[in-house]
Structure I
């Protein structure tokens, strides 16, 4: 890994096949405050976008505020992982969440998902709401009828997810061709938005991450595209995991949805599908695009403090003018 990347000290607590559960070390000698916070990144991009570099680390910012921060690293799929099902993905998150609760002694954890990781985290929270005390949806789609460009590309009238998945794991190069904006390498400057001028280390770190992509397990990809993008089952209440119906209304904990002003991967209306399904939800709009909102110059001033406040033991509702 590039020496600029993932600077926050951390330990691997356990592994699950190719996945790992990471715990970031406390920034102070005192014990972390409040419920543990489990970060769930997208499973098709490397996790360290959430700990990109010094000064642009969501994980580091939460640790600095005294929170007990954990992260699920999905790992890099191998050829045999083509058979990893969507149900297996959700089960893996469930196992890691149980481990966090067991290690910390808390009955509930706070949950934050980014991009597709937010969709998976929302499904988990709907299936096991008793274990989730707060949920932040960071640029994750729920209403796929509002998915914009990617929804158009994946339209079943001309996109055959079975044909793609039958060939095995979906390589990053394939996703770049069919879902160009799911992979930020090609149009890096456009997706990131405005980084601080002259930030050479920032550009190097981001470029290294953007070129370090991983495949999408074929079986999980098949269902993700067909049932969510093409059939919009999640907000319709028709999606099932391991035979269980996923009802987003079961999420009764406080919910914070974050939408980015220039996000073309997860437009605001796609993210707001979650808020429309639950009763206790807020919206926070932040500057930037799908990646720039998380690691750009404004992230440390807007996004990180808002999430730290939302997850703090004495959290108050986080509102914006668009709420």
Structure II
């Protein structure tokens, strides 16, 4: 009887999942863009990027999701702070373009509300709480994460079949939040079938990457060809600190991070900082065009083997952008530094 009941519940779930995703967005405030860009971290009707017109502050996007996932909505130079959770349901979301107090020079498309399912609503509420905590200048980033821990843990424990639980485990399993042991514990609570999905396999790869690239680990030497085909050794690079920056020409977030990398590189290269860019491109032409267009002047390496290359396997790469900061003994001192984190880390280590 129990198996029959479970089967009936599964049929009910699959029936509800047979719907499509309808995102109905409304933008409030003085800034009214003519269109929004929606980046879907999965596939919506076979695509992961859409340009959607906005009329009278309203836009609509619809399609069939392969699985529930995160989406980022942006508009004409306005980025979205935390994103929006998508499912094959009708989602009514309200956005407002505003500059947060902790970043007054940036215009963010904040999600004021989102309704459609418990997962959609929980994700929005969680990150509205994070946004509020970020406004408290007395809290460090780790302390902000700690304000969310109990809610995240309870949600995962109560919803082991949810793709959002899978996403939360992935999102908070790093050294900037709750750590590797935490990730192992909460991944073990998830439905094993969920872990066999595409994002589930991604979580398992990230777990392996996190274990491989622990702070304190000494990195083995490797050699890759530069733009002229000359083999360059990691150990030949003489600097107090070396950043291994894994990226590619086709990775939007990687390219978006390059201006900040250029700024940090120019500020600290004379103090003993160096960058080695390791591209996962499989096209040499695409790689070199991106290097030239973005104005990257540090060492660039690529064997055009993409994810199958020996260095990608050495570091158990699960996604990009991703970076590893090494000291002069090639020991890992920090991983996955984003935004202002790299500059803060180097400022602390190369202050003199």
Structure III
């Protein structure tokens, strides 16, 4: 009787253990199956077979969108690795000539010497270099009414004019605190070209990135600087960033800021005048991807073509103006 009871208990335990093991096996199969399905779902059926590396250096203006391009391009080209660094236009061009990188991001026009050396530039976006001040500047009302002529701006940035009173013909003795971008940036070269002076003659405290310039000027009520328009606006509101003001340039030197010179409050207004060529160049400009020579590397060619096509859809997200389709098509033809 006792033995039958023990046997019954043993059989019950064995049955229970079998059920537990079976449950674990079933669960493992389900997890493996789900894992396999998820893995298959992540495979892009349109992925290309391209494989290789692309090294990109250059302008801090293009760096944010270039990072986005690399991420988006990778979706359809998982075998391509793109490495991007913000080094400034001049440093990038030196690295490109030395064969250290595949592409240079450049925020100025190539010189005749650079073109003769075989460098090829593909325009991939547009922006404008603008003079900026803090909205706490006591001279705001006067600035909005009269603007500041290009000659006066040149005199201020080269140290000939030292007070806001001299700049605006008022009694103010407040000093102008000049801030400039490093000479290794294309933005610095573009701004100097607009003012008609040499970049080396521009004075002031040196900043090393466009966004750093905008962030710093916001805190300086006597400050005057310049930077890419792409760092001046809030993409969510479409308006200029809080406490920042773009100085209207009195282009025709008539002593007042005309309607077509007061176009900096809204991003859409600024982008329209850039896209339609209603403002001089410089300070409007094209931004470039530059290669050393006609590339035989199919991976490099495909990426540049991609930025000229699908990549243009990301310009708006980074407060940049996309290039016109005709220019893009002409550039793509150069890569065939």
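Every read-out reported here was derived from the displayed coordinates using simple, explicitly stated rules and does not represent laboratory data. For clarity, every value in this text was computed on a predicted model and none was experimentally measured. Cβ atoms are built from the backbone, for glycine too; each structure is taken alone.
With respect to distance in nm of label points 7 Å out along Cα→Cβ at positions 204 and 244, the largest value across structures I, II, III is given by I. Can you spot which of I, II, III the value 19.4 was calculated from, given it is Kirkwood radius over Cα pairs in Å? Corresponding structure: I.
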